[in-house]
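Undergrad: Heads up, there are several structures right after this.
Quick note: the coordinates plus some simple rules give every number you see, no bench work behind them. These figures come from a predicted structure and were not determined experimentally. Cβ atoms are built from the backbone, for glycine too; each structure is taken alone.
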Structure P
Amino acid sequence: MKQKRRTMLYIPGNNPAMLIHGGTYGADSLLLDLEDSVALEQKDSARILVKNVLKNINFYGAEVCVRINHLDTPFGIEDLKEIIPLKPDAIRYPKTETIEDLKRLVTVMEEIEDQHNISHDEIKIHIMIETALGVQNVFEIAKLCHRLDAITIGGQDLTADMNIKSTKDGSGIDLARKMIVMAAKANKIDAIDTVFVDIDDEEGLRRETEKSKNLGFTGKAVINPRQIDIVHEVYTPTEQEIRKAYKIYKEFKKKKKEGIGVFAVDGKMVDAPVIARAKYILELAHINLQEI
């Protein structure tokens with residue numbers, strides 16, 4: 001069954017209340033953050049807090065990802081040394097700009113994993129694209145490593161790097177969004193859209209989430225638990241979509257037995273791309289394809 005990442009909730013690594021209750025908010029994924037949301041003087045204490053949370057807290061099935069500091073900072077190596085032995089689902093690497101950045105991360109991770117007898121495919125890697133250089137190189141980065149499982153666009157940092165004004169509709173980073181989605185889709189990994197920073201603008205969040213979905217993103221990062229339900233509503237297939245997908249997939253299985261690859265459902269042609277889309281919708285809806 002495909003891992004759902006409709007939402008990834010950012011939780012500051014220095015916020016004990018949110019860390020402890022992270023699994024109760026209902027997000028598909030949790031990002032325990034040691035980077036931008038933590039002040040320099042709190043980096044070490046946040047790392048200790050996140051480490052203890054990983055040891056002792058039940059996240060109730062949510063994917064748990066830890067965003068470390070970049071390896072060019074004084075904190076990145078220590079983050080990996082302390083976090084990897086606890087085997088979170090994924091490590092999030094910020095400000096990825098080149099294939100050399102990702103190669104360096106993988107090398108350090110594997111060295112630490114070898115020290116703790118952890119296999120090299122157990123912890124996934126997520127990267128953040130937050131600069132123009134990263135966007136330019138995202139296609140090469142995305143195909144480098146089989147452990148890479150998701151790419152997220154960091155909209156706030158990217159607009160700053162491009163020296164453009166941040167707008168609610170994100171028009172200034174539209175091209176970057178499309179390039180990141182294309183790179184992710186080409187390599188069959190998830191693409192997670194940037195956060196919507198106005199937590200009180202629910203309609204604005206809904207509009208942007210619908211735009212994200214239409215661009216091909218598989219989910220959206222959120223900064224407040226109040227944003228989770230709206231994003232889930234947009235990204236969860238509707239009953240009509242599920243019924244249509246079910247009908248297509250059921251007919252596909254029947255035609256496959258008859259050796260027929262292209263057929264029609266409700267007067268519309270169904271071929272491999274349509275079948276793949278139907279399968280994706282059914283997986284998101286947690287429908288067992290074997291039982292259809």
Structure Q
Amino acid sequence: MQLRYAFRLDPGPGQRVALARAFGCARVVYNDAVAARERARREGAAFPSAGALSKTLITEAKQSPERQWLSEVSAVILQQALRDVERAYTNFFASLKGARRGARVGAPRFKSKRDARQAIRFTANARWKITEAGRLLLPKIGEVKVHWSRRLPSVPSSVTVIRDAAGRYFASFVIETDPGADLARMPEADNLPSVGIDLGLTHFAVLSDGRVIDSPRFLRRAEKKLKKAQRELSRKQKRSNNREKARLKVARAHAQVADARREFHHQLSTRLIRESQAVAVEDLAVKAL
């Protein structure tokens with residue numbers, strides 16, 4: 001089984017510039033691949049293969065004056081951008097045919113440098129590593145400080161560096177776990193009761209044993225702060241430095257609400273799993289509530 005472990009990063013000023021360059025190069029390759037596929041669709045031609053796109057958009061593009069700056073970043077993140085395009089089209093066509101479960105997936109769209117989330121992925125081929133000092137060594141970026149909150153159970157197979165709308169950086173590691181070791185870590189559940197969860201509107205949830213879990217209403221409690229920050233943002237001149245500072249303020253306020261809500265869900269789910277042998281949830285479209 002694959003698990004993800006995310007940790008906060010604290011890159012230096014030069015490393016932030018290098019990461020911005022890497023985000024931009026990966027975004028350009030992604031957009032070029034989408035443009036090539038769309039051009040083939042309009043002309044009625046066969047979609048170019050991953051190998052052809054890699055040769056045209058990466059290998060040959062690095063030798064052209066217009067794209068020679070692609071050589072300034074690791075080639076692995078550019079290859080991963082092409083794989084992201086292939087996966088996006090695979091999910092899109094599977095969704096059209098009804099072979100993919102879940103909500104319907106739209107066609108891949110072009111990415112923008114103003115997108116709230118920017119990400120690049122390093123696989124083992126990129127030769128990244130965690131140093132003895134606990135820093136994350138990334139090719140052509142350097143040793144980035146990591147705020148470790150727990151130990152990794154095994155050596156990660158890949159790492160994704162993410163920059164969110166609030167300007168925060170995270171490293172998301174993919175870990176391959178041993179099913180036997182996972183089972184050994186689970187507590188004995190033979191004598192534990194089962195519990196059912198009924199989600200509601202006035203309360204967050206009502207358990208089958210009579211316990212009522214109230215909704216913390218994180219967004220409601222932060223509305224005054226968010227309203228003030230959003231009002232300040234609306235008064236700033238577009239594309240100005242002050243507007244960017246105000247935008248970051250709004251994004252950080254929303255990030256605090258999202259983090260608090262995520263922590264509440266994580267603590268509640270962990271407690272229910274540890275206290276129960278089985279957990280049953282009604283088949284309900286929560287988004288429709």
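Undergrad: Taking mean projected area of the Cα convex hull in nm² as the criterion, which structure among P, Q has the greatest value?
TA: Q
Undergrad: Something else: Say we calculate FRET efficiency 1/(1 + (r/R0)^6) of positions 8 and 64 (r between Cβ atoms, R0 = 25 Å, to 0.05) for every structure; which of P, Q gives the highest result?
TA: P
Undergrad: P, Q: which one has Rg/Rh (Cα atoms, Kirkwood Rh), for residues 88-191 alone, as calculated, at 1.02?
TA: Working: P: 1.02; Q: 1.07.
Value 1.02 for Rg/Rh (Cα atoms, Kirkwood Rh), for residues 88-191 alone corresponds to P out of P, Q.
Undergrad: Which of P, Q yields 50, 45, 29 for Cα extents along the principal axes in Å, for residues 96-263 alone, as computed? Write down the numbers at each step before the final one.
TA: Values: P: 50, 45, 29; Q: 62, 50, 45.
Working through the options, I get structure P.
Undergrad: Starting from the value 5.4: which structure in P, Q was distance in nm of label points 7 Å out along Cα→Cβ at positions 48 and 248 calculated from? Don't skip to the end; give the middle numbers.
TA: Numbers: P: 5.4; Q: 3.7.
Corresponding structure: P.
Undergrad: Here is a follow-up. Ranked by distance in nm of label points 7 Å out along Cα→Cβ at positions 104 and 128, which of P, Q sits at the highest value? Can you show the working numbers first?
TA: On the way: P: 1.7; Q: 3.6.
Top value of distance in nm of label points 7 Å out along Cα→Cβ at positions 104 and 128 goes to structure Q.
Undergrad: Tell me which structure, out of P, Q, gives 20 once relative contact order in percent (Cα under 8 Å, 6 or more apart) is calculated. Each step should come with its number before you reach the end.
TA: Working: P: 15; Q: 20.
It must be structure Q, since only it matches.
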